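Following this line, the structures themselves.
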Structure P
Amino acid sequence: MKFNQICQFYILTLYEVKLYYLCMQSKINVNMKKLRRITTFVIIIQSYFLRLIVLHAQDLSNSAWHIQAKNINPSNYYGITVANGMIGIVSSPNPLQVKDVVLNGAFDTYGRGRVSNILKTFDFANMDLDIEGRRLGRADISNYAQTLDMKNAALTTTFDYQDKASIKHTVLALRHLPHTALIDVEITAKKDIEFTAHSVMSAPDMLRDVKNFYHRIDRPHALIPLLTSVAKSPTGKHIVAASNSFIFEEHRGEEPQLIHEEWDFNMHRLKFSKKLKAGEKYSFAIVGSSIATEHVADPHNEAERMTIFAALEKKERLLKRHREAWEKLWQSDIEIEGDLESQRAVRSMLYHLYSFVREGTAYSMSPMGLSGLGYNGHVFWDTELWMYPPLLLLQPEMAKSTLEYRFERLGQAKLNAKNRGYQGAMFPWESDDEGQEATPVWALTGPFQHHITGCVGYAFWKYYQVSKDKTWLRERGYPMLKEIADFWASRAEKGSDGKYHIINVVAADEWAENVDDNSFTNGIAIEVLKYASQAATDLGISPNPKWNEVANGLVVLKFPDGTTKEHATYKGEMIKQGDANLLSYPLKVITDEATIKKDLAYYEAKMAPDGPAMSHAILGVLHARLGNAEKAYELFVRSYKPNEVPPFGVLAETAGGTNPYFATGAGGTLQVILNGIAGLDITPNGIVQLKTKLPSKWKSLTIKGVGLEKKTYVVK
């Protein structure tokens, strides 16, 4: 009998007992023998019922909100991230440790390619634990398991130390406090023990001139010990600081005695000891904050102020506000009925996108989000074409923050265009905190992958179509679209055929280098030139007539049978990723069904099996919109499942890859659901729903909290 059936049977039995007693009170004849038998049953089962609930709660394999990792192999481990759009904390296979702490927005030049790289900050979330004088390590523990609670954005690790103690360790990047994390620890003694808990503050290798500080703020009602470190980034561009503090549950004056130890310049620690009787449980927490001169002028003092604030808020209040913030985010959700595996996978993708960006900032997302230093933390087309569309539908204020990132770097984009002989604004293929071209010089994508500028314009126009905010269009949208349109008008060349051509680019299919008239590059240029003209008209401004001239004159090359040709010299070779199909979705350069089908049939066979996941996603959207629900579902699965790596199923860039978390791929897969199977489409009339079919494996698909009006869309 399943757990829920047992619950139902137990509840019905209680109702039957209550009914018998009500009958007795009303002097209605009852079967006393049966009543005694039922009452005895209730008393017997009640002693086991709470234990059954506890055991069931520990088994989360049927939960769509939890990802469990058991039987963890440290040599084949790819961590899960808890993040709040500002700090990202990546899990470790080692007890009480984290792998990385990444700080959004802070870059300096070091490492790969002589270009800027996002910074790790101090490892302020690490701990050591000694029990009976022995430092716990992987070899000393058993029953090691980690569980990500996506609903509350909390990663909990549990394990046993021999037959002496059980430990529960939970890490959260607090959603309401962008620079602060909470580590919650619970130790349950199985025998009489003495333990020593260490809060460890260590510096990553790239930080230099590290200085460590320790002091106590002692007040009648509170003791706040502050473990703080400050350092310079590799070139000295930034000062980076972190601070943490213990939070104890004891009253003032009853806290454990604290001992500070400084081992070397790159690490110091704060520890306390405690004796527990068998069966006794002890809880404490650590709050830590990190910030840099990217964010404030005085990071040393501000890191300590933020930690003091969190410490005085206390654990329960911090948890309450954190959970409330995530509850608000999850008002925008995707619910799949009838397929638990797909539901959990889709929710994991949403969780990561929600974790990697926050509203009200001017920060964007790199392909790996805040899960590490992949791609140097730079911003590519991955944001505007892949991760941004799901956010625009479900979290438009978050999407708006990524646009503000581009707008604040418009001046640099204009300089970039000027230095290459063009008008308007030319955005870099890899953008850093300054908005300069940060692609390593050996990669031709930096000088030639110009379609990124069109992707930025596309994202700006789509936000206006969703929001209808003319004030934003006047102050942000049109100034951006105007500069981008001016770029394309100067970038296109009029040929002897009287048509416009874009010469010498790297295609969206990056294996096609230095080609002419790439289908996606020309297609995105056509679209944004038209967007700029429409934006001007909506604001009562006369558009530049050159924009429409170039848009109407740009070529989209075809094979003799009408199939879209990827570029001028394309001869049917394998391609790295989708290109020509992007003209049908997300662009609307190609709208007739016959050509869409022809392009699908041709290029699906040309996709490299080891290419990035997004290609399958685009094909999935198109098949869904053509009514091919089963094929769309197949491509949905192919867009993520082969890329999952152990033990949490986080996504690598390619099947068999090792560089998670690939948020770009997650954005593509979510578009299969949102824009494909659910049929959501952004049009001049805002968000509309196209008629689509549901895969046979699913009973229903519900998209909650869509757009600024938070609408619900259902497919059955």
Structure Q
Amino acid sequence: MKHRTSRHLALRPLAIAAAIAGTSAAFAQEAATLGQVVVTAPAMDAPLTVTTDPRAPRQPVPAHDGADYLKNIPGFSVIRKGGTDGDPVFRGMAASRLGILLDGEMILGGCGMRMDPPTAYVFPEAFDKITVLKGPQTVKYGPGNSAGVVLFERAPKVRTGFSSYLDASALVGNFGRNDQVLEAGVGNEKYYAEITGTHSHAQDYRDGSGRQVHSAYDRWSTSGAIGLTPDKDTRLELTFTKSDGKAAYADRTMDGVKFDRGNVGLKFEKARISPLVAKLEAQVYYNYVDHVMDNYSLRPQPGMRMVNNPDRETKGGRVAATLDLTPRTRLETGIDFQTNEHTLRKASGAAVAGYESLARSPDMRFFTWGLFGELSHELNAANRLIGGLRVDFTKAQDQRSGRSTSGVTDDDTLKAGFLRWENAFAPTTTLYAGLGHTERAADYWERTKSPAATSMTALGTASTFLVKPEQTTQLDAGTIYAAGPLRASASLFYARHKDFIQIRQINMFATDALNVDATTYGAEADISYALGRFWKTYGTLAWTHGENDSTNKPLSQIAPLEGRLGAGYDDKVWSAGALLRLVQGQKRFDQGYGNIVGQDIGASSGFAIVSLNAGWRPKKGTLISAGVDNLFDQTYAEFISRSGAMIGGFTQTTRVNEPGRTLWLKANIAL
């Protein structure tokens, strides 16, 4: 296929990412060389795009779930609940505003209080690449992604002739932390088979003051793929995943004792079909999550035992074609669909012993299908336009009994679109600006709130099932620069949110969902400079400002200004680095208001955290790395952390405090 001028606009920023974050498309070669020691600040490598390698050792301590990994990308924060399964927030936008796709598949948690967000089922080292697409600047990955899209992706290893490989890593740290990852594969040009196993365990950590935090967890996963590649342009792949775990939570009255996930997917790709049809893709998948939470398995015995067992079954698919309409114009168009059903069973007292025999009660059912088209057109050698349109037809049905909206069906038609200009201003510089609009229907968690509940009796009948869809219109602009030892990027955004869905805590029984108008704006920036052959310095900055235009108050759950400064040495045998994380105190808050994950608690203090790392490559394919996070054992909590709960044997804190000094040691081996 003829190479296009527009490819050069994308490839130059990709080179930036390779220099800053060690990202490469040649996954097998990267695993063998282990060229990057510690990834501390993944950078923007193309307009509104951050790509990073989740298998590269990194500081802080290597991530055990998806949210833990994302928090190191400028603009991301995590709402901490315990040791694992935090909720990622990007530019102040949480939950369903941020699309999370695992190999193109949508997964949704079961817990009505977000104990298991989608990233809880992500094991980062089981993937080859993580891509963040900022803002409503794509229409290819489902409806309502106003904050952006995160793609966790795997890629079959490139092979010539019959070959096999084995990659393994192990990590140990204080607070009982220990992780193991093993990946193996075999194949040739015609077929391949791969399997990956992960396990992560930790005991309760202690904050900087030595207080024990209810936060222990144990997680494991097994995933695999079997693929047929009859020629270099064709791939048929069957995938599967099985995972489970348990986790203690410091912010609530229950813990997660089961996170059972099962998945199967089938994907077909065919490239270079004709001069017009450059590629055809088709995918179907099935996800099932069986989640159990109780108040007695992982904490001191309560007065009354309680157990909840929600589950969610998700089915989906996608068909897309890439068309070369002209030598300068490419169109990606297709259709996708998804259904998911949520059920619940629960018990208390003596009945908890036999809860698994109880019948499940249907809760809610959702169905969505959409049409999309995304066009890229080269105006000339230095400029191109990218635009897209999308329409989705969604349906939500309230299947709960005894509610004011029982049996009600809510139908919405959602529209989205964007237009972006990209310019290769000079061999060193890319400029871009884009305007996007997207609409999002209320999700399961927003529809289950109970606005009129002033007692436990009322809690069983009231409902906010019928919430208006929210609309976001956002302007994004920025630049990427690469020349000699200097790499830098900056992105700005300004967004107006109409009928923004906000959650309000009314009293101990009632949590309301209401529509407001809001405005957010902010920026992210990153810079790195190579000081000679072996030394490099870098810095990042992220800032978001939010206003509730309906009340003239600050928009809730907006993280404060954050910056990172770092320096590293790497001579390809020995390496070392230092990281300083600076977070400003947050005085702008709206107490009791927030999102489906949590509400503002009050003001927070700023903090500065120092971390160090070192690495050694005794031979090709082997890397030993070590680090210490929170070197000075500071006691601190993030602004958007959840409130600490009263748990027997533990000290209750205003927020869930972050871990104190943490030491870790990791070994990577690629054969």
Structure R
Amino acid sequence: MARDTSVAGPVQSGRVTRSNRKPRIQGFASLAPEKLAAAAGIPTLEPVYGQPPAWSENRPELCDALPWFRSTQGGAYHLNTLCFGFLVDADCGDRSYIDDEIVITRIGGNCVKDAEGNLILTKDLDADKATVKSILNSLSMKIPIGLIIGNRNTLLKRKLPHRYNVMDWFRITNVWHEKIGNKTGFKVRFEKLHLSEKSWWAANDSTPVVPLEQRDFHTKPASIQCQKCLRESLRLYKEGWMCLEPSCDAFWKIDGAPASVVLSFHPDFLSFRAQPDASIKPHHSLVPDLLSTINNKDADVSTIRITWKGIVCPQCSRCISRVFWDGWKCTDDLANKSSPVSNNCTFEKILNMPPVSLRSVLDDLELGPIKRALFFEEKFARPEIDDQSLFPYRKLTYKISGIGSITHLVSNRAINSRKHGPNELFKNLQEQNLALRRYPLQQSVVAGTLTAHFAVNYGMPYKYVVSVDSKGFDEASDEVLRALGRLTWATKMAVTSAGDEFLAPNELLMLGYLEGMKIGYHDDGEASLGPTIATLSLGAKSTMFIRMKYRYYNGLSRVKKPLEEDPVLEHCKFEANRRMLKDQFEAGQISKQKYDSDRRKLLGETKGGEAHPIIKIELNHGDLVVMHGEKLQNFYEHSVVPEDKLRFALTARYIKPGHINNHDRKKGNFTLTPDQIYDGQ
């Protein structure tokens, strides 16, 4: 049989070095990317043969659409001690290699970036490391790995069409230890599973793929037994054989001398191919087809957890997150405004979205109790209970001394079932096209991460959404204005009972949660907001938690710097000691230098950590909750965890007009009809 000649010869490949500084090219702003690269002295890359079966311009979209790669950070996706997907991007490590059928790269973790942006191994890796273990388990269980290549990878030396490009299914053929500086790491050799097909990432002018019947599946790289540990190791490198057992004295030595950092893979190790095995089958489809599994006639299919995951566009192969409440659109006008890559694909899949009944989201036997009996856990603050002043609501008030208050108005069956009440609102809101959508998080570790809920804003623009997408109250439906009427009433009741000035809400943010969605800890403490936030909860039950912010609980920032102004809140860490030091400083008994040094010493005794929630509120269908006090948003944060069922949260605030431009101020103008004004019944 002929030897496989479709791969390149041995290569020398060191670490990919990246400069943190970008070249500045004067006068070339209008040049095409290829000419711009040439002007910068960057070599032109040859084009690839074809197109990837799926692609994405950011990690979240990629992970939304591919069940075999849900890793928004890191190179490997492993689940239940098995590896299913792997990304090769900027830095594959020393002695890495990629061609049309083979990928050799580092695995594991324990790396940091040096001054040049290179990944440096900080400690030895062993087989118990989660990523390494998952690779070894997938090797032993014969589970193929889906590979993705990023366009920052320079080993292939070809122009990749997108930021992230799905390659194909690969089988793992070899995993071995290697020496990286003074540490021991791991390398893996992936081999393309389907050898009869030409790889799309092959060079445009590459030779045809060698047919299977002409391949040599018998010749293997030499395997030599170590004379010290008596274990066999493959001949991987052209420079010579070495033992690959890290516990052996001969490990990573050629003829008794430490191996060079730069080594060339032996031709036999690159060109050998594993024997075809029909039993090796992937766990998933390389390009999953979620849409074919969705039947629009099923009443609940549009809100279940799986349907807010992503799809691969059947027209252009782009990975698409479910951004819109009623389905998927490949082209998102809002995202395209800020995206460096234009996309004009016309594909969209709009779901039927039939209304979900209350019966399917509420566990109450009679869709709500006559009077809800509440249980208060001892580890959380207990509220003041008032069954009279706002009857038929139960009024629960949580007061945080010197900070603010949280008022929980507990609804019941009578309130919810009245005409235009929460039951009708829940049903009618589902029947309207409210333009709910998901937005990119303002601040996120991974660019492109979307909120885990859908939103639409009415009235004064709020920074939560792009201002142009805030609708005026003149565009709001009757149901939205009725909800605003309830929230205005609740705000007035909570604020006036606290003896403060009532500012009527001029903004309403509506959030929609599908199964499995939630909102993590955050605050509503923007300078443009008034001191009061009121929320109406419709649909599934949710749990609200309130806790002290990290910096005020620990007395220092996340980079371990003591606060310049420490309020020393009740129940913060080291409260008594911090209070004593602050009192001494304010009384002039100790200097600022002494105050800071003593605090630094005191706070240095702790590793930090988040504060435990102090308040837990169970929000049921029809409930209203009002948070009041500017300090409350400054010093505390809250989260909302709904049950895995459909829920709407409508939140009203007062936006200070001085923070809004003249054009948008009119969006906050509204006049409720007598029928839309709520009186608490």
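Okay, here's what the table says:
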quantity	calculated
Of the structures P, Q, R, the one that -10500 was derived from, the read-out being helix-only ellipticity at 222 nm (-39500 (n - 2.57) for each DSSP H run of 4 or more, over all residues; to 500)	P
Identity of the structure behind 90, 71, 61 (criterion: Cα extents along the principal axes in Å, calculated), options P, Q, R	R
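Rule-based calculations on the coordinates, nothing more; no lab input. Since this is a predicted model, take the numbers as computed values, not measurements.
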